[in-house]
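Take a look at these structures.
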Structure 1
Amino acid sequence: MNLPWWFPFGRVEEISPRELRDRLTNDGADLQLLDVRSTGEFGEGHIAKARNVPVTALPHELANLGLDPSKPVIAICLSGHRSVPAYRLLKRAGYSQVYSLAGGMLAWWAARLPTAKDGKR
């Protein structure tokens with residue numbers, strides 16, 4: 001089934017919070033973290049080195065982000081719903097290695113993993 005990019009449901013490739021933390025700790029230089037929550041949500045706490053572009057702005061901002069299509073992109077949201085449309089949009093734009101953070105930031109926080117509050121986009 002070919003769903004519209006903005007449809008917030010459907011199966012996508014996921015990465016667990018602990019697996020993401022391990023990859024960031026071991027070989028995370030190639031990972032590109034894209035937090036698609038609102039700017040306010042991002043400011044309340046995010047994964048270090050994540051870039052923030054709200055999912056509603058992503059179609060217009062994607063070309064300006066300078067993401068490398070050959071490197072993995074991890075789409076992050078609050079609960080795992082907004083990252084699904086981001087994942088779908090990235091895949092359609094030619095990014096081959098895209099993952100959604102399973103359970104979003106709620107799962108990251110539940111696992112007591114570190115967050116940053118630097119307010120940077």
Structure 2
Amino acid sequence: MIPLILMIIGVLIIAASVLSSLLSLYFEVRYWRGRKKANGLTSDGNYPWVTVIMPVRGLDQNLKGNVISVLDQEYPGRRSYIFVLDSDDDPAYGIIKDLIKGFNVDASVLINRGGRSKGEALAFA
């Protein structure tokens with residue numbers, strides 16, 4: 001009697017393991033097929049519109065290089081840039097305005113007067 005019960009329990013454990021493995025394989029196949037479809041969407045030119053928001057305060061040692069590297073990124077979709085400064089008296093203001101003119105991009109500079117933090121600048125933009 002006991003060996004029969006142990007055999008039944010063993011068969012049930014094996015059946016559960018097989019079903020678990022098949023279910024895992026099923027979801028794995030669904031995942032990779034979904035990724036293939038998602039990649040197919042981007043290959044036909046339907047890229048999402050991207051807005052890059054950059055809070056800026058003062059001059060850092062490579063402000064110009066950082067702004068150039070952001071504006072010079074290659075992205076096939078439509079994109080825009082928003083630079084947020086605390087004041088138009090900020091020394092970074094003139095540098096950013098000059099750099100924007102040199103690139104053919106949709107970019108603007110917003111002034112968040114009285115801004116206290118990066119998070120506030122992002123929320124303002």
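Points worth noting:
- For 14.0 (mean projected area of the Cα convex hull in nm², calculated) the corresponding structure among 1, 2: 2
- Structure from which -18500 was derived, helix-only ellipticity at 222 nm (-39500 (n - 2.57) for each DSSP H run of 4 or more, over all residues; to 500), options 1, 2: 2
- Highest-scoring label, criterion being distance in nm of label points 7 Å out along Cα→Cβ at positions 32 and 72, among 1, 2: 2
- Value 1.0, calculated as distance in nm of label points 7 Å out along Cα→Cβ at positions 96 and 112, assigned to which of 1, 2: 2
- Computed -0.58, -0.87, -0.91, -0.97 for log10 I(q)/I(0) by the Debye sum over Cα atoms at q = 0.15, 0.27, 0.29, 0.32 Å⁻¹, for residues 16-55 alone - originating structure among 1, 2: 2
- When relative contact order in percent (Cα under 8 Å, 6 or more apart) is calculated for each of 1, 2, the greatest value falls to 1.
No lab work stands behind these numbers, since they all come straight from the coordinates. Just so you know, these numbers come straight off a predicted model, no measurement behind them. Cβ atoms are built from the backbone, for glycine too; each structure is taken alone.
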